[in-house]
Structure P
Amino acid sequence: FDQHEIFGSVLVKGGVGYRQPDSIELDFSSTMDVDSVKLYGELISYDHENDLLSVLAPQYTPPEGYQFTMEVYYHGIPTTCGFGSFVFDSHAGTEHVWTLSEPYGARCWWPCKDDPSDKADSVDIVVRVPANQIVASNGNLIHEILIANGRKEYHWEERYPISTYLVSLAIYPYTVWHDEYISAYGDTLPLDYYVFPDRYENSYENYLLTKDMMSLFASQFGEYPFMGEKYGHADFGWGGAMEHQTLTSMGGYSQTLIAHELGHQWWGDLITCASFHHIWLNEGFARYCQALWEEYFNSDEAYFAYMNNHAYYGSGTIYVEEPTTTSAIFNGNLSYNKASWVLHMLRHVVGDNTFFEILHAYASNDSLAYAAATTEEFQHVCEDITGMDLEDFFQQWIYGEKYPHYELSWWSTGTEELAIQIDQVQTTGYFHMPIDLHITGFLIDTTIVVDNYGPSQMYQLSGFGMPIHEIQLDPENWILKEVNYTTVSVDGNLPGEISLLPAYPNPFNSGTTINFFIPQGLGEIDAILQVLNVNGRRASTLLKKKVSPGMMSFYWDGYRNASGIYFIQLLAGNSILNRKVILLK
C-alpha cells in the first residue's frame, strides 16, 4: 500500500482453437514489469512491448486442440488509463484501492485478453492486504484468512463467464451488511453491501430497494443471471458507478443509479457488447432500466417524464464509429440517452407483451447469454420473435443520425371524408415508422396507426359520422421527433374548390411530392398535371386522365431535368392552377 505498487501473478488456463498459433499473446501494459513467464511450469522466453506480452518461440506453443497453462509473474505501479484502471486512493484519511477497467484498462494492472467478446470461463482472485482492510470482488468468497506479517488473504471465485473489464477489486475497511433476494421459484441470493462507514445511513434506504428492482427485472428479462453467487455494491472513489459482475462499484446511491447498474447484470455482464462499437447494447439498455423502474415504482407518467427528460436531438450515430477514447464510447447523449429511446420506440413498434418477450429471448439466447452480441444479433432476435422486418428501424436509429421532423396537415368535409397529409421535412433521410394519430371530435375519440416512410404521404379516411376537431401525431411521445401542425383550410374543411397544394420539399434535389384535391361535388373530371419550365415548355407530364373526387398525390424526381425554376401546373375542369418549384442539382 505505501509504495502504491502491485506484486502479482496470473495463471492462465487456455486452449488452442482452429490452428496452431505462432505465439501466445496477452494484453499487458508496457509500463508494468514482467519478472518471469512459465508455460507448463517451465520458464520460457517472452517479449513485452507495445502493451503486448508474447511467448514468441514456436517450440513453446501448444498444437491445435491442446490445453495449456501459462503463468506470468509481474510487478509495477499501475498507470492511470481510461477511468482509472487500478487506483491507490484514500477515503476519510484511510487507504482505499479500487479498480475500473472499462473499456481497455484491465491490461493496465493484469495480463489478460482485454477484449469484451473474449470471456474467461471462470476467474479466481486471490489478494493479500493489511489485516485491517476488506477485499470485495466478483463471485463467491471462498476464504478470508490471516497470514504472516499482519496480513489477510482473500480468495474470491467467479464461476460464470466474465469479460476482463468486469473483473474488479474494492479494498477498504468497509462497513458490511447483508440482505437477500428471493426469486419467484423460492431460491435465495445473498445481497452484500460494502459501504464507507460515513455513508452507511445515506445508502441504506435505497439499497433496501435493490431486491425489489431485482424482482422486477427478473420478471421482465428472466432470472438474475448469476444465481448461486451474489449481488452487491462496494463503495469506491469514482463519481459514478461501474457494473462489475456480481458486485457493482458505487459512487452514489440514487434509485435510478442502483437500477441502472443492476440492469447491467443482464445487459453488459450476462450479454456483453461484442465490441465497443456496440456499447449501446450495454448502456442504452441500462439507461432504459432506469425508466422501467420509474414506471414500476412511481407511475406511467413518471416513465414518460423520464424518457422525455433524456431525449437527445443532436447529431451523431449511436453506433460508435471510432471506439478509441472514453469520450467517444461513453457519449451520454448517444450511447445512453438516444440509445434508451431506441428501446422505448421498439417497445411501441412491436407492442408491450412482444417487447418483453424479446428481452426474455435475448437474455436466454444460447449463443449470446454468457457471451457477447452485436447490434445485428440483437436485431435478429427481435425479428425472430416478431416476424417483422426491422432493418429500416435499426439502420435509421442505430447507424443513422437525428430524428424525423413531421409536418401534419388535415382537411375534413365535416362528417364524411378526412384527409391527413404527413410530410417529413428533415434533411438527414426519411424515417420508416408506424405513427399514432389521435383523432378527436364531437363524440369521437380514437387512435389510428399509419405506416409512414416517405417525404410526403396522404391518408384518406371516412366513416366518422361526426365533425373532426383535432388530430394529434404521436401524442404519447413514443417517437423521438419534432412535429409542426399546419392549416391548409382555415375552417378545417376540405377545400370546396379544386386545390393544388404546395410541393414538398421545395427547393429539392432528389424529388418532390405534389398533392391536389378534387371536391366531391364535381364528380369525375379530366385532369392534366404537368411540369413547365420558365419558358412555358412542358418538361414532364405526371397525369393525363379522368380523375375522381378526393386527394391525389404524385411524385416528380426531376431526374432528366436541369437545375432551375419550374412550374407545377394542374388543368382540371375549368381550373388552371400553378405552383413554383426549384430544382437544385
Structure Q
Amino acid sequence: MKLALWSSEAGLFFQQIKQQGFFHAIKAALWRFRLALSKQYIHLQDQLGWYRYADWIRECETIQEEIPEPGSSQHFLFLIASSAYNPSFVIDTLASLLAQSYPHWEACVYVADSKTLDSLVNSFKGETRIHWSLSPEVLPQIKPDEFTADWLGFLNSGDILSSHALSVFASRLEAQPDGTILYSDTDKVSLDGLTRHDPCFWPDWSPELLLSVNYLSRALFHRQEFVNAAVNGAPLESAILRCAEMASQIIHIPQVLCHIRDGQTPAWFGDSFLPENLIGHLERCGLKDVTYQGSSSTGTSQFSWSYPQPMVSIIILTRDRVRLLKRCIDSILAMTQYPQYEIILVENHSQEHETFTYYEHLKSNPKVKIFTHDPVFNYSAFNNWAVQHVRGHILLFLNNDIECIDPGWLDEMARWSSRLDVGIVGAKLLHPDHSIQHAGLVVGLEGHANHIYAGCPEGYRGYFGSVDWYRDYSAITGACMMMRKAVFEQIGGFDESYSLAFNDIELCLRAIQAGYRVVYTPFARLIHYEGATRSTYKPPSDIQLASQRLKPLIERGDPFYNPNLSLMRRIPTLSRRGEISPVKKLDLITEYFS
C-alpha cells in the first residue's frame, strides 16, 4: 500500500511538471507533504494519548464564543428522577441549575422515599423554583399537560448542566423561534463529578440515526408539542418519537451542554429506544409489517418491513480487468437472494481476449445484458446512457471491483430505497481485510469530501458513535449507490460536467435539495477492491468545478458531521486548535491540482 502511495505521488508530481511547470509541481508537492505530516502528527497524538478529551476541553471548548444573554424569556422545566442508588446525586443536578445565569427555569424532582424527600427539601428550603414529588415508582408517572413551562427537559439524578447551558438554549430559540426540539452534545462525568470523558458529538437532525441510538434523551421539547405527542398516556419513549415525527424544526447545538453521571441506571430513557417503540414509530411513518432484529453482543439494531420488491437494475461500467469483473458478477449471481434484478453491463473499449470470452459466457444468463458504448469515457454520461436501457424501477450503480459477501445485501438496500422520503441509499463497503472502506461521506473531510471511518475495524465506535448505526449523510459513494429511477430522473441524473470524480457527491446533494434523504445502512455489506479498476486520478476540471460548488457547504459545515471533530482525519477524532481550515485546504487544493 505504501509503495502504491509513493508511486501515485511520483506520477502526480511528474504530471504536474508536464502540465504546470517544475516550480509549481515542487510547491504543490511541499504542500502535500505538509498536509500529510499534519495528519500523521494527529494520528500519532491519538495513538500515544498525547491529546485527550481533557486537552480538547482546555484548548477548544474554553475558546468557544461566549453566548450573550438572550432578550427572550423562554421558560424551562426540568423533570428530575432521583437516584435510588445515591439520592445525593440530585443535589449536584440542582446545583448546576442554580448556577445558571439564565433565571427562567423550574425543576420538579421525583423522589422514591419520604425520608430522602424530607432531607432534600431541607437542603433547598426557600428555593421556589424547585418542586418536589414523592414517587415510589421506578419510572415516575407524569402528566405534561399539568405544567405551564414553554419547554420540558428530562434529567437523571447526577446529570450536570454546563454553567451556560440555559443561556445557549434560550439564545438559539430566540434566533430560531419555530424550533420544537432542541438538543446538544453530551459527555459523561465520573462518580465524583470531577472528570469528564466519553463525549458524544452528534450530527444535526438525522431521523435514521434515532433507530440506532437515542440522542434525544437530554433534549428539550416544546411543552405543547410534547403534550400533543403524549396522547392516551403513551410511554415517554413513544412520546419522544411522536414529537420527533411531528416536529416542524429540530435544532442541534454542537456544544457539550450536559454531563451524564457514570454508573446511573437511566430513569427516563435508555441509550436506545425499546424495539416496540421504534416499531410503532416506523409504522406511523407508513411502513408495514415492521420487524426488529437486534444483537445484544454487538449492540446493533436492524429493522425490516414489507415492500413490493420491484425490479432492481444493477449498472456496471467496465473495461477489461476481467478477473475483477468476474468476481463481481459471479458473486452477485451466486450470493444475492433478492429475486427481481438484472445486470446492465456497459462495455467500453476493452482489448483483452479473456474479457470477450467472459462476455460470451454471460450471454447465456438471462439476468445479464451487455451493451457496448464507444465514446470517450465519462462516468456521468455513461451511467446516464445506461439508465435509458434498464427495465427496473430501482437503479444500483455498482463498481466492477465490488464483491458480494452477504445474501441479503440487495434486499436491505432496496427496502430502504422503497421509502418515498429516501432518495439515495449507500452500503457498508469493506477492504479485503474487512476494515472499513466506506460508511458514508463527509463534505469537507480531508479536502472536498472523503470517507468517514476509513480504515476502522468493523464494529468500531468512537467520538462520532458506531460505524454500525443507520445514518443520514450529505453523500455516499458512487461505488455502490442505489436510488429509484423516478428520483434519478426527477433530479436530472448525473451531471455530465463531471467526467470522472465528484459526480456521486453532487448527485446526493441535489437529492437532498429536492427534499429527499441520503441514507447509509450498515447491514448491506460488500467488499470493495478500491482503486483496482482505475487510479485515484481526478481531472483538474472536476476539481475546479467541485471546488466552486462545494465551497458554500464546506464554509457552513456538513450538517451530518460535528464541528468539534477534526476534518484532518477520516477516523473521527477531536479537533485541534491551529488545524488548517477546510476552506483554506480547499483553496490550496484548487490552486495546486487544477
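Read-outs: derived from the displayed coordinates by stated rules, not from any lab. Predicted, not measured: the structure shown is a model, and the values here were computed from it. Cβ atoms are built from the backbone, for glycine too; each structure is taken alone.
Out of P, Q, which structure matches 0.95 when FRET efficiency 1/(1 + (r/R0)^6) of positions 212 and 364 (r between Cβ atoms, R0 = 35 Å, to 0.05) is calculated?
On the way: P: 0.95; Q: 0.20.
Value 0.95 for FRET efficiency 1/(1 + (r/R0)^6) of positions 212 and 364 (r between Cβ atoms, R0 = 35 Å, to 0.05) corresponds to P out of P, Q.
If semi-axes √(5λ) of the Cα gyration tensor in Å is calculated from each of P, Q, which structure is the one that comes out at 48, 29, 20?
Only structure Q yields this read-out.
Who wins on distance in nm of label points 7 Å out along Cα→Cβ at positions 268 and 548 among P, Q, i.e. which is largest? The partial results should precede the final answer.
Values: P: 5.8; Q: 4.9.
Looking at the calculated values, the largest one is P.
Quick one: helix-only ellipticity at 222 nm (-39500 (n - 2.57) for each DSSP H run of 4 or more, over all residues; to 500) came out at -10500 when computed from one of P, Q, so which one is it?
That value comes from structure Q.
Determine which structure produced the value 1.00 for FRET efficiency 1/(1 + (r/R0)^6) of positions 292 and 348 (r between Cβ atoms, R0 = 41 Å, to 0.05), calculated from the coordinates; the candidates are P, Q. If you can, show how the numbers build up before the last one.
Working: P: 1.00; Q: 0.40.
Label of the source structure: P.
Check the numbers for distance in nm of label points 7 Å out along Cα→Cβ at positions 44 and 228 across P, Q and tell me which is largest. Could you put the intermediate results ahead of the total?
On the way: P: 3.1; Q: 5.7.
Result for distance in nm of label points 7 Å out along Cα→Cβ at positions 44 and 228 over P, Q: largest is Q.
From P, Q, which structure was relative contact order in percent (Cα under 8 Å, 6 or more apart) = 7 calculated on? Numbers along the way, then the final one.
Values: P: 7; Q: 13.
Value 7 for relative contact order in percent (Cα under 8 Å, 6 or more apart) corresponds to P out of P, Q.
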